[in-house]
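So, here's a batch of structures to check.
Each reported figure results from applying straightforward, stated rules to the coordinates on display, with no laboratory input. In this text, all values refer to a predicted model and were calculated from it rather than measured experimentally. Cβ atoms are built from the backbone, for glycine too; each structure is taken alone.
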Structure I
């Protein structure tokens with residue numbers, strides 16, 4: 001089996017990202033165990049995992065295409081299609097629902113002018129409802145990439161949106177950056 005290259009896949013990562021994938025693959029007892037952190041490397045650089053990224057991981061981690069697709073389709077934080085610049089994921093599981101996720105989602109829909117699952121016309125925001133984000137005592141929660149915002153009120157959501165429009169993300173309550 002030939003190794004995929006930029007020429008054959010039309011996909012390229014920076015040398016730093018390729019080195020990071022190699023470093024992660026070497027860290028684990030089996031290369032396949034590095035799949036999730038390697039998906040984050042691609043997501044961090046490209047914003048989603050295109051087919052060429054899947055081919056790259058199949059070759060570097062020695063896993064079948066089906067395994068990469070399983071992980072991509074199971075976890076809501078991984079994307080296999082291009083995304084808006086900022087994807088806002090609001091937990092709508094029972095704890096967050098009881099703590100006000102419904103009114104928060106309606107507020108965000110009104111503020112952004114899109115329904116849940118929609119993307120703003122300018123491609124800046126995408127709004128999604130997701131299941132548990134793992135912070136049940138601090139709901140309602142909103143995840144933006146690797147950043148978790150807790151106890152989100154409409155005012156806190158407005159501050160987040162305004163900051164993102166200015167190019168500044170307000171400090172998250174829980175930062176999952178560097179977790180691999």
Structure II
């Protein structure tokens with residue numbers, strides 16, 4: 001029954017991230033330069049033990065959902081799949097000396113500030129670079145695109161950091 005419960009929790013998380021993003025967060029724009037991609041929290045905060053194929057499928061469905069709501073022609077889906085693909089690589093890159101435990105999750109309270117900030121900022125900047133370069137379709141206005149990448153990365157990372165601090169448990173489960 002634990003497996004079914006975990007699936008239901010992830011489906012609720014998916015609906016919550018998509019719903020909040022579409023209804024509220026998408027309206028937040030900083031100086032016509034920075035957008036908050038709140039829905040990325042769903043992929044970034046998946047359990048560490050999530051299989052890569054499942055991550056890729058979930059990333060595609062999440063990106064496709066955003067493409068449907070915003071009529072962006074696959075830009076969200078492509079960027080989200082890239083994020084889902086790169087996540088295990090970044091997790092391997094940031095593996096602690098003793099490795100991850102089966103119960104570890106992407107949580108600032110469990111993994112520490114430094115680990116979390118590097119994890120979050122690296123994946124968010126890679127996602128945003130792919131998103132804005134695909135959106136533009138060329139390198140014509142690279143200065144504006146770099147500005148969008150930087151401001152949106154700061155905005156998204158700060159928002160997801162606040163979500164982690166407010167809504168994720170402070171103690172490891174089972175310890």
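Below are the figures for this structure:
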{"quantity": "Structure (I, II) behind the derived value 0.85 of FRET efficiency 1/(1 + (r/R0)^6) of positions 12 and 156 (r between Cβ atoms, R0 = 30 Å, to 0.05)", "calculated": "II"}
{"quantity": "Identity of the structure behind -13000 (criterion: helix-only ellipticity at 222 nm (-39500 (n - 2.57) for each DSSP H run of 4 or more, over all residues; to 500), calculated), options I, II", "calculated": "I"}
{"quantity": "Origin of the value 9, 34, 31, 20, 6, 0, where P(r) over Cα pairs in 10 Å bins from 0, in percent was derived from one of I, II", "calculated": "I"}
{"quantity": "When mean count of other Cβ atoms within 10 Å over residues 52-59 is computed for each of I, II, the largest belongs to", "calculated": "I"}
{"quantity": "Read-out mean count of other Cβ atoms within 10 Å over residues 92-99, computed value 17.6, structure in I, II", "calculated": "I"}
{"quantity": "Source structure (of I, II) for relative contact order in percent (Cα under 8 Å, 6 or more apart), computed value 26", "calculated": "II"}
